[in-house]
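Visitor: Quick heads-up: structures coming right below.
Please treat every number below as a calculation from the coordinates, not as lab data. Just so it is clear, the model here is predicted, and its values are computed rather than measured. Cβ atoms are built from the backbone, for glycine too; each structure is taken alone.
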Structure P
Amino acid sequence: MTRRIPLWCFVLAFAVQAMLLGYILAARASLLANGQEIRLSVIPVDPRDFLRGDYVVLSYKISTLKASELGGDDEFGYDVPVYVDLAPDGDVWKAVALHRERPLSGTFLRGHVSNYSYDGECRDWACAIYNVDYNLEKFFVPEGEGLELEKLRNDQRVEVDVAVAEDGRAALKRLRVDGAVRYEEKLF
């Protein structure tokens, strides 16, 4: 004897999935529309992924952090969440401190330590160099335009505007070449 699953179970399962997808889209749209906007300078990085479409791989000056040049905490291990305190430095923002816990105020990005090493012969945590990922490392562009942007990026002519939420989450908002907006991220 087999039991039939009532139709309302399928409807409920569909509704839950639709609500989760809607929440993800609404959270990103809210971040892009309401997050504090900062600008970061981009430094050169290679590779391309032909399977996922054209995009530019981005790295930032705030992606490689020397503990000796920053305030805040020390002794971060691999894949540890961190909060990077930022301060304006002209048009762009720079890292000024590294924390384990979310700062109570200020502008900061939430990231995670993807790697760490030591500066020279020193093996103390004060000499540590942290590589931090912020989930801002890829910017998708129209088909056929990725290679041109990679060349401009390698010439250090590219900057990005980033929307930052109060909890440190961030989303790429626009990509600039020589200060002019080249691409803008759409809300949907």
Structure Q
Amino acid sequence: MKLLIINGSPREHGNIARMLEVIKEEAEANGALTTYVQISSLRVEPCKGCMSCRKNRDCVLPQDDAPWVIQQLRECDVLVIGAPCYWGNMPGQLKVLFDRIVYGLIGEDKRGLPVPLHKGKKAMVVSTCTTPYPFNILFHQSRGTVRALKEILRWSGFKPIRIVERGSTRYRTVGDKEFRRCRETIRKMLNR
């Protein structure tokens, strides 16, 4: 079983990273091969919107780290994405990556309708937000991040199995409750 973990947080040792590290440790303890991608360490040029990748299945921009991420997505059985809430959505660097790798996530049929390229693969989303609970959900803060990621996952064919979401991180860091949920979820996903 191959697990791809994408850390969409620019904070390499923040709350998202801590939960993703727990997931990585649990996955490896259960025999999974893991690849950990830290978005802030990638070099990815923003999409120019030319749409040629949809037809050519390749990007016209100079080579950067985006094709490597696509290859990791192709090879994985399970995808875990972690992203904090930035203005009710995912961080910009993660959005730039998803914009650039759209041709590695979805294709299109002869009528131009999207065709998922990762049908049947499982996914998990981890998100945090400084907005206090339950306002992080009611005001669509962390819930906005989760919604955006689930939309990308579903159109790509990934099945979101579980969401681990935590508000109020301005004053309280993630802890045992979130770590336990992360461990349980990845164990179930790998053993299905």
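Visitor: Could you tell me which structure in P, Q was used to calculate mean count of other Cβ atoms within 10 Å over residues 16-23 as 21.8? Mind showing how you got there, number by number?
Guide: Details: P: 10.0; Q: 21.8.
Computed on structure Q.
Visitor: Suppose you compute FRET efficiency 1/(1 + (r/R0)^6) of positions 64 and 120 (r between Cβ atoms, R0 = 30 Å, to 0.05) for every structure in P, Q: which one lands on 0.55?
Guide: Values: P: 1.00; Q: 0.55.
Derived from Q, not from the others.
Visitor: Right, something else. For mean count of other Cβ atoms within 10 Å over residues 56-63, which of the structures P, Q scores highest?
Guide: Details: P: 20.1; Q: 12.0.
By mean count of other Cβ atoms within 10 Å over residues 56-63, the leading structure of P, Q is P.
Visitor: If Cα extents along the principal axes in Å, for residues 32-95 alone is calculated from each of P, Q, which structure is the one that comes out at 33, 32, 19?
Guide: Going through each structure in turn, the value belongs to Q.
Visitor: Supply the structure label, taken from P, Q, corresponding to Cα extents along the principal axes in Å with the calculated value 73, 39, 32.
Guide: Source structure for this number: P.
Visitor: Quick check for you: by distance in nm of label points 7 Å out along Cα→Cβ at positions 128 and 152, which of P, Q is greatest? Display every interim value, and only then the final one.
Guide: Numbers: P: 3.7; Q: 1.9.
Max of distance in nm of label points 7 Å out along Cα→Cβ at positions 128 and 152: P.
Visitor: So distance in nm of label points 7 Å out along Cα→Cβ at positions 24 and 40, computed for just one structure, reads 1.4; which one of P, Q is that? Present the calculation step by step, with values, prior to reporting the outcome.
Guide: Numbers: P: 2.2; Q: 1.4.
Source structure for this number: Q.
Visitor: In addition: Upon calculation of distance in nm of label points 7 Å out along Cα→Cβ at positions 80 and 176 from the atomic coordinates, which of the structures P, Q produces 3.4? Kindly include the intermediate steps, with their values, before the conclusion.
Guide: Values: P: 3.4; Q: 2.0.
Computing distance in nm of label points 7 Å out along Cα→Cβ at positions 80 and 176 on every structure in P, Q gives 3.4 only for P.
Visitor: Consider the structures P, Q: one of them gives 1.00 for FRET efficiency 1/(1 + (r/R0)^6) of positions 72 and 168 (r between Cβ atoms, R0 = 30 Å, to 0.05) as calculated from the coordinates. Say which. It would help to have the intermediate numbers written out before the result.
Guide: On the way: P: 1.00; Q: 0.40.
Considering all the candidates, the number was obtained from P.
Visitor: Oh, and also: Consider the structures P, Q: one of them gives -11500 for helix-only ellipticity at 222 nm (-39500 (n - 2.57) for each DSSP H run of 4 or more, over all residues; to 500) as calculated from the coordinates. Say which.
Guide: Numbers: P: -6500; Q: -11500.
This figure was derived from Q.
Visitor: To which of P, Q does the computed value 0.20 (FRET efficiency 1/(1 + (r/R0)^6) of positions 104 and 136 (r between Cβ atoms, R0 = 25 Å, to 0.05)) belong? Numbers along the way, then the final one.
Guide: Values: P: 0.60; Q: 0.20.
Only structure Q yields this read-out.
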